[in-house]
1. Which of P, Q yields -13000 for helix-only ellipticity at 222 nm (-39500 (n - 2.57) for each DSSP H run of 4 or more, over all residues; to 500), as computed?
2. Computing mean count of other Cβ atoms within 10 Å over residues 162-169 for each of P, Q, which one ends up highest?
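Derivation of every value follows stated rules applied to the coordinates shown; laboratory data play no part. These numbers come from a predicted model, not from an experiment. Cβ atoms are built from the backbone, for glycine too; each structure is taken alone.
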Structure P
Amino acid sequence: MRRLENILVTGGAGFIGGNFIRLLLENTPDFSGRIINLDALTYAGNIASLSDVQAKFGGERYCFEQGDIRDVGLVADIFEKYGIDTVVHFAAESHVDRSIVKPDAFVQTNILGTFTLLEAARRYWAGRDGVLFHHVSTDEVYGSLGETGAFTETTPYAPRSPYSASKASSDHMVMAFYHTYGLPVTLSNCSNNYGPYQFPEKLIPLMILNLKERKPLPVYGDGRNVRDWIHVDDHNRAVWRILQCSKIGESYNIGGENEWENIRLIQTLIEIVAKAVGADADDLNRLVAFVKDRPGHDRRYAMNCTKIKRELNWERVIDFEEGLVKTVDWYLGNIEWVDGVRSGAYRCWIEKNYKER
């Protein structure tokens, strides 16, 4: 069992990273160390989501640093200042649609940003034991499946969007640093996450909020694309197990083993939201609007998680439909947070609470 004392979490103001920080500090008794959250606070980063964490743990066990993971000097200074022994690298541009419109941002952050972090870790940790660089990636690097089968850790990479190509490149860079320099690394590829604090451009929060506001529900193509869904807390518990117990140089698939067609998922959300707000489900169903499919849209993803279950004794514990109900309730009960993210009002909170560094 590794002893983790000073964990650098990149992208900790984002959806998965923020929930990871909350999990470790609030619900993980066997972690007593310190977390340093490095985030550039781009459109999807909302430090206000962790305001309660800052109030409760700030200074002693939680520190926030605003900055770009491509900033060589800043990253090196953070390693030195906080004595970093563990990196959990969540920071990434992650929305496929945005990667089609502006792929250069994905190359910069996902590839060059990852390289900068790896190089800083290699230099600072030279000759040290008890350190680890964990890289968080996606099932999209594997490409598209047919009607049967599932991705394993040995599935050849076949990315089909600028987003997945940039993540595949960063995955290869991480493993190259392990094989070439002996940098202690682990890697995980996860399926689609859902849960609280997710930016509203993603499928589940987008549909929940559009239903609430009686806006069209855009569905790509015929809606029959299949995704494997996992609650963000189940994902983050898997990451924690990897940090504690995994073998150096290993990669692990993390998924819900829970396949849903997009259209079926949307119809389920319609039923849940209708019940939550006292609306007629048939009326809400009329909001479904099939739109032109996006380029390179992978048909099906499915994850085989045998390795992490066998080696690290991890299991998904949150039932999907129960998790959906709780997720709907969270978004409907946190409209102020949603409005703040959409309006950019959270940046005023940043200026009030964090001075320029």
Structure Q
Amino acid sequence: MFRGARLAVLLVVAWAAAAHPGGVTAAGEDTLEVYRWRWENAPGGAVEASEDGGRTWKQVGRVVRPAVATAVGFTASRWGRAGTVVASGANAVHVKVGEAPDGRGLIFTLWPRGARWAPHVVLTDIPGGGAIFGGRYSAFVGNEVWVEAPEGMRPAAGWTPTVGARVVVVVRRPARYPAEVEFENRFGGLVRARYPDGSEELLAVVLRPVAGVGRFEGTQYVGIGRVRANHPGVIDVSTSPVGQVGGFQIIPRDHAHSPELVGAVLGTQWMVVGPLNPLDPSPQGTAPLFSAFIAPRYEADDLLDEAEWQLRVAERFLVMCRVDAGSWQLLPPLVGRQDAALLRVTHIKILFPLWSR
């Protein structure tokens, strides 16, 4: 029975791929700068952001302790490019600068207020979920990182953090930007992007639906239905109110075989997606799901900005669902581990910011 079901899924996917060719423009093509941010890697160094290409800057925080080394990164860092942001989260930003002998990335990390310092960490006084940590100035996976040097700006690839250096992250997004990405939450379900002009693109196929939620670190910073993090191997979605922990993850096929997930992925808190053609490579590290397009972006204080609150709210991502194929609705508030909490969810979609509409 399983083989027959699998064959049927493969035939449907093959037909769909032929009828609606997939593929999204590579992250490096036709991009627009959204903003940039920088920091001085020194005690008390300013963390600043610019929305006009670096002509003017405003301070959003300070460095408490600078990074002085690199470290071997998380498993999925192997699929990022050196010299770029390799993970953007409400509780951390990781920058890849090289390759470790085992294939993982050599990284340094920015952490928010209250985190524990380590030699590869830039510890800041910025709260989790704010500014560069899933707030107004969060980065996209693959954004380039530059280091100011006497001879000018140089890529961060190959760089080891030094005290006193100034580092710049240029946050760019693709010019052609989806209005939403929808996941059919069933085995063989299709993943499709929809654009403001009404066009669609098939992106992936669901190999394992999500049925529950779990305790994912950092979800306490972003609220219900918000993206907590994106990196080459994950989209992390919060289902818990700010201050509480709960959520689920969407991961690519090959990352499901990573050592830290081999046992855990047998749980219900992960949706696994693969390529439309099962013979194609797994989509880890590729746009639009695992690079360039998705970032944590939510600050409750946006509503208090009298001048620009509408713009700030329009810049957010929002995750919604359908229960029993009904109408679209907000995700229910779900805290902690609940293995069957999403069992009746038939569709999930990520609403993208309104930049292109």
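1. P
2. Across P, Q, mean count of other Cβ atoms within 10 Å over residues 162-169 peaks for P.
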